[in-house]
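Q: Each structure below is given as structure tokens.
Each reported figure results from applying straightforward, stated rules to the coordinates on display, with no laboratory input. What you are looking at is a predicted structure, and each value in this text was computed from that prediction instead of being measured. Cβ atoms are built from the backbone, for glycine too; each structure is taken alone.
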Structure 1
């Protein structure tokens, strides 16, 4: 038995080995899954033909210049790099999603605190939330007569429902003991909301916000394909209409960018939810 083992301490070499093992077990699953996906994609491309489904190698070679190497190039008009196109889409998402969060939390709070109103509006919410995002687009175009405002409205109306539902459910799921304590302490309505309702419903609210941000990103890409001046959805549809030998590779690259940005948005909202929940508890 070594002195290190007796003292319960690990040597620098042992600690370094443990760090390597932890890092390996953390990263290895991602590397294996991503590598397996890329290999399967390349094999499927070979079976179907690169013209129908370009493989990862062809996508990179076809789109390296300028879409990968210069994501923020700007030749004027709608001829912009993917970096600018994504930023244009994110601006629209920020406005529509922000409005949905504010209005959705307010309505969800009202429906949760007033069970009579909540029960009355439940059928309306259940009907409207099932309407596909693109079904709202013609109506919004007729109302607003503007593509940007219509796209923002589609984001708003698509993403607001999970926020309303989760906020209302969070309030209804407050333990009865909390309500009894508030009555014993004779808390006023404002104090009851601040001290009991808000801390108890924060996890539910951020679950709704997390679902909503994914729907918002999905909605803007679809809306921009129909009618928009710029944006990642516009880029995908424009590449499809342009045709040419590299169009398929451009579309695949844009889809990869859409997925990565969607993942980042989801993780960002989840991180904010953990921080707010820890602060509210």
Structure 2
């Protein structure tokens, strides 16, 4: 028997699937719309000053204000902000805090946590600042330690953040679809923890600044499938709606999105509002 190596060796027959590039990937997600979205992402943003109940205005994207306000007034609630840095959405939550309300602003990264503290110290008047506690725990493991405790939970999950990615040549060159998938897996774990932490009758707002549906609606879909009967998606008219004078969101399968090509440059922001139905141990 001949032992000659065939020119069609096993190695040569293995065809590697080509990974789509950044523009190809997003063109497939937003067919016909991607060129306008890309142009809007690369344009200079125009943050707006947010000053309600603050000692000093804080500049942030109008879409971020709309997302944080979708959780509703905080009042006398016990609020958990799971991924709070740099602090803009925490300030929006604190602006409607009542005398009996408290916020736990969590950020695992030490560097980002220092920035969060600096933002809160600079922009919150002392009576409000005293009722915002900063912690540094792993958001994905929060539900192991606290369940059914918080009235309101905001999870502004780490994400692809395409607006920043597209402006960074080094990060853009290193991008691959796997990055979005990995971020989605992490966000999914955090959302499950948020759903454990909130009390029955309480609400969780899941938000990202990502365009990719895999980091948005798909994360919500997976969480609902994993914990059937635990939560329900809140829709209009239960949903508080857009911030007065803010950008009008587009409806998605489970939430809302504000995309910069149709919102005057605001965004991108995705958010979905969930209400817990029963205690964690009974779901």
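Q: Among 1, 2, considering only FRET efficiency 1/(1 + (r/R0)^6) of positions 27 and 227 (r between Cβ atoms, R0 = 30 Å, to 0.05), which has the greatest calculated value? Kindly include the intermediate steps, with their values, before the conclusion.
A: Working: 1: 0.10; 2: 0.30.
Going through 1, 2 one by one, FRET efficiency 1/(1 + (r/R0)^6) of positions 27 and 227 (r between Cβ atoms, R0 = 30 Å, to 0.05) peaks for structure 2.
Q: To which of 1, 2 does the computed value 87, 47, 39 (Cα extents along the principal axes in Å) belong? Kindly include the intermediate steps, with their values, before the conclusion.
A: Details: 1: 82, 72, 35; 2: 87, 47, 39.
Corresponding structure: 2.
Q: Continuing with this model, one more query. Among the shown structures 1, 2, from which was the value -26500 of helix-only ellipticity at 222 nm (-39500 (n - 2.57) for each DSSP H run of 4 or more, over all residues; to 500) calculated?
A: Numbers: 1: -26500; 2: -9500.
Only one of 1, 2 returns -26500 for helix-only ellipticity at 222 nm (-39500 (n - 2.57) for each DSSP H run of 4 or more, over all residues; to 500), namely 1.
Q: By the measure Rg/Rh (Cα atoms, Kirkwood Rh), for residues 43-114 alone, tell me the structure among 1, 2 with the highest figure.
A: Sorting by Rg/Rh (Cα atoms, Kirkwood Rh), for residues 43-114 alone in descending order puts 1 first.
Q: Moving on to the next point. Computing FRET efficiency 1/(1 + (r/R0)^6) of positions 131 and 211 (r between Cβ atoms, R0 = 25 Å, to 0.05) gives 0.95 for which of 1, 2?
A: Going label by label, the one that fits is 1.
Q: Right, next: Taking FRET efficiency 1/(1 + (r/R0)^6) of positions 123 and 251 (r between Cβ atoms, R0 = 30 Å, to 0.05) from the coordinates of each of 1, 2, which one would give 0.40? Before the final figure, lay out each step's value.
A: Working: 1: 0.15; 2: 0.40.
The correct label is 2.
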